[in-house]
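Student: What follows is a group of structures, each given as structure tokens.
None of the figures in this text is laboratory data; all of them are computed from the coordinates on show. Keep in mind that this is a model prediction, so the values were computed, not measured. Cβ atoms are built from the backbone, for glycine too; each structure is taken alone.
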Structure 1
Amino acid sequence: MAALLVASLGLAQTQALRLYTEEYPPINFSQNGEPTGLSTEVVREIMRRTGQNVMIRVVPWARGYQQALQRPNTGLFVTMRTEPREALFKWVGPLTRNITGFYALRSSFIGIDSLEQARAFEEIAVPRDWYSHQRLRDEGFDNLYPVTSPTQMISMLKRGRVKLMVLDNLSLNAMLAQGDIQPDEVQLLFSFMHSDSYIAFSLGTDDALIARWQRELDDMKADGSFAAIYHKWLPGEPLPPTD
């Protein structure tokens, strides 16, 4: 009877859990209508180990972020763990370590190399409600052009709608490929932020679920399955630090 009760509770928690991700290749994205990518494979392996089967929804980042802020039993991946966000979520990770910077087309001959110079520049494209958007807004930038997705930002850069964009090193090449831009056509002007990405769960998510997911992720890192997934999607990149 007790075992049946535990199983029923586990099923109820699984049914209540919601998982969101966004178009952020190669970390998480949709392919032929199905979620895929590094973090998606990690999340699915965690669910396999915990006996869960939760549908993953690919949505615009701002929508998923608001869902994770407002609705209990909701997870969003990947989410950069920053100081302003620390108390807003419960965290499982890390999954990646990212270096974020300002990028421009080489043909634009832009030569800025500091936040002060960037603050005085014309419009800068940045994905809406991303960690980088929040950080630069907090730094007093009033020249930001928030976009729905990184794909839109790449398109704007290619068409000359903006001359400067903010992106991270891990997603850069995949994003450029989607916009039919060669990596050597773009240059990093300077980096300004190092961040670790996590699965962010709403504060209304059961602590037992958070602990179980973290334990399974730690086990994946110990048995090599995390490294296998990581290097499949990011060959040559160093593994993120242990939390």
Structure 2
Amino acid sequence: MRAVVIDAPGRIRVDNVPDPTPRPDEVLVRVGACGICGTDLHIIDGESPLARYPVIPGHEFAGEVVALGYDIAQSNGNGEGNITVGSRVAIDPNLYCGHCDLCRTGHENLCLNYAALGVTTNGAIAQYVAVPMASAYLLPNSMSLREGALIEPVSCAVHGMHSLNPRSGDTFLIVGAGTMGLLLLQLALRGGASRVAMVDVNMQRLASAEELGATRTYKDIERALADEPLG
């Protein structure tokens, strides 16, 4: 299959590599769409302490199941949510052991044996990727694979908004109008924010923020802090 491979920091290539073979508890996914995250750029630049080289990057993705691991096939493919060959799925790229103390107390994001698709093991900027069945989630028929690839970053933004626990009528100042910032902008507006200002040095990003409903945009953080209401 064709894939992007990061051999080492600063060394990236597009090449033919062997097709992955799913382990007994895995499914093989034909990638339909995959995003490029800031994490991928950090891996290329050698700025990710978790990265293991060589690695195929890509952890924001969706695709179609084309093969089942032995254990799943033996159970007639009736795994999580009845996922089987032909199922369209989005993937949680975080690989938790489920056995350490942190996992068992609900803190899987701090897993002592943490791994991640596209970071510590091969990801989805490729034609195929093998993933644990437990990490695959069925997509509704109404959702495209391109939309499904956004589920991972959207879920991060939703978690951030839940952590803030905002109230209707709150005001927001969001620094950074990249993908995550624009997602937070939309969530804040849908949650009843009375005002959402955004700061970025990229005028194209600020234009996107305005199209999505930002109350005001700034290139200068100091100006934003001086102009925007606090509290």
Structure 3
Amino acid sequence: MVNEKILIVEDTEDIRDILRLYLEPQGFQVMEAGSGGEGLERFERDSPDLVLLDIVLPDMDGYELCRRIRSVSKVPVVFISCNTSSSDIIRGLELGGDDYIEKPFDPAVVVARIHASLRRVPIARNRPEPKPSGSVQTPDIIVVGELEIEPALLRIRTGGKEAALTVKEMQLLVHLAAHPNRVFPPDQLYKEVWGSDSIGDTRTVFVHISSIRKKIEPDPANPNYVLNIRGAGYLFKG
């Protein structure tokens, strides 16, 4: 049994019921909240392992709730929303969301994304991460210019100061840095870092790359470390 706790913050009861119907047979403990305020109370009281979060909520929207969660915790936050514009997705991910699923959604895809998000955050949840057989040996520390990366600890420093990256941003940067000068298409990055297929939408990768650049690059508009190879993907310049 999986036994992780999933908090669903969604004001539509039918959607909560559908998600519960798919999650409980997978072994998840499902908790529900119908408003942002109730969601915050349940988060503080029940310490879930992952939060499924709508944006349009009574009394406190999902953006604000995500911001408050991120101020105290690194647990995965997955947005599920009918707000599908690029600006909405960018805002949610820049506030610290780990993934963004658009409504209407396939419940089986939501379950797959949850499993993937939980697999990718062992440090945030104080659990060891299993290393796949045949995996690439990652160096203890990667130093390029003023950037220092400690992959095992997911610790990033630039100019001697620790960079305030989210867990997912750290994982993405570590993955790129562990394979210097190799070009990764966005859909491949999504599959390897998020742990599931992007289903044709790679805006999540773009937003995380943009946020990483703002936090580690001296000039984000002219990056030194994470480069975009037009028409091909992204690489870490080693």
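Student: Starting from the value 2.6: which structure in 1, 2, 3 was distance in nm of label points 7 Å out along Cα→Cβ at positions 66 and 98 calculated from?
Tutor: Source structure: 2.
Student: Sticking with this one: State the single structure among 1, 2, 3 that was used to calculate distance in nm of label points 7 Å out along Cα→Cβ at positions 42 and 194, giving 3.6.
Tutor: Of the options listed, only 2 reproduces it.
Student: If you don't mind, there's one more thing I want to ask. Rank structures 1, 2, 3 by distance in nm of label points 7 Å out along Cα→Cβ at positions 34 and 202 and report only the one at the top, that is, the highest.
Tutor: 3
Student: Given 30 as the derived value for relative contact order in percent (Cα under 8 Å, 6 or more apart), which of the supplied structures 1, 2, 3 does it correspond to?
Tutor: Clearly, the read-out refers to 1.
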